[in-house]
Structure I
Amino acid sequence: MGLEKIVGVMRDNLTVRRVYGEPVEKDGVVIIPAASVIGGGGGGHGSEQGKEGEGGGFILAARPVGAYVVKGGDVRWVPSVDVTFLGAVFAVMVAAIHRSSRRGSVRSR
């Protein structure tokens with residue numbers, strides 16, 4: 001895939017449609033999901049005799065962050081809760097507390 005095509009694919013994929021999902025309506029309530037989207041890429045080319053070529057790539061990552069809820073003319077933001085992330089933070093905190101408490105008990109001996 002040439003660099004021009006890669007840039008075109010990136011441009012087509014890094015749009016507002018990746019951040020805001022299609023609105024969903026039920027019982028007079030409209031929900032518009034939202035995500036945090038990050039992308040990056042790179043490419044290059046070589047022109048040395050016998051080693052000509054070009055190439056590149058990109059990555060796109062998204063995670064849900066919440067939704068706008070529209071009901072009766074009022075709009076409110078409802079954040080999503082990333083349970084996996086919260087669990088990881090909790091595990092790291094427990095490990096850090098456990099480690100620091102063990103160091104304290106060794107010093108006091």
Structure II
Amino acid sequence: MSLWEKLRKGLSESLQTAQDKTSEYTKIGRIKIDILGLKKEIEENFLELGGKVYHFVTHEKNYNLKKNKEIEQIIVRIKELEGELEAYEQEIKKIREEDGLDVK
């Protein structure tokens with residue numbers, strides 16, 4: 001193999017490695033954007049939950065928060081979103097472990 005062929009092969013391999021790493025960083029970046037959206041949605045649900053709890057505590061004489069369907073639905077939704085959030089975080093961890101990436 002000539003010097004030129006070795007150089008060409010080395011550059012080609014380096015370029016492929018760079019493309020692979022860039023692809024992985026892009027995947028992680030997209031997941032992080034999804035995580036930010038989920039965190040915002042969780043926060044909005046907590047705000048709504050707090051507002052409803054405040055309303056029932058201050059305006060209802062006989063309130064039972066556990067039996068209130070609206071509050072129960074919000075809590076269920078928050079739990080679902082937290083599950084999705086955990087799945088995304090595990091996906092990022094898996095990508096990092098598989099590819100040896102050190103991305104925070």
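What follows is calculated from the coordinates using simple rules that are stated; it is not laboratory data. Everything quoted here is computed from the prediction, not taken from an experiment. Cβ atoms are built from the backbone, for glycine too; each structure is taken alone.
Brief remarks follow.
- Test item: helix-only ellipticity at 222 nm (-39500 (n - 2.57) for each DSSP H run of 4 or more, over all residues; to 500) calculated as -31500, pick one of I, II: II
- Between structures I, II, the calculation of relative contact order in percent (Cα under 8 Å, 6 or more apart) yields its largest number for II.
- If distance in nm of label points 7 Å out along Cα→Cβ at positions 9 and 89 is computed and equals 3.5, the structure in I, II: I
- With semi-axes √(5λ) of the Cα gyration tensor in Å derived as 53, 10, 7, matching label from I, II: II
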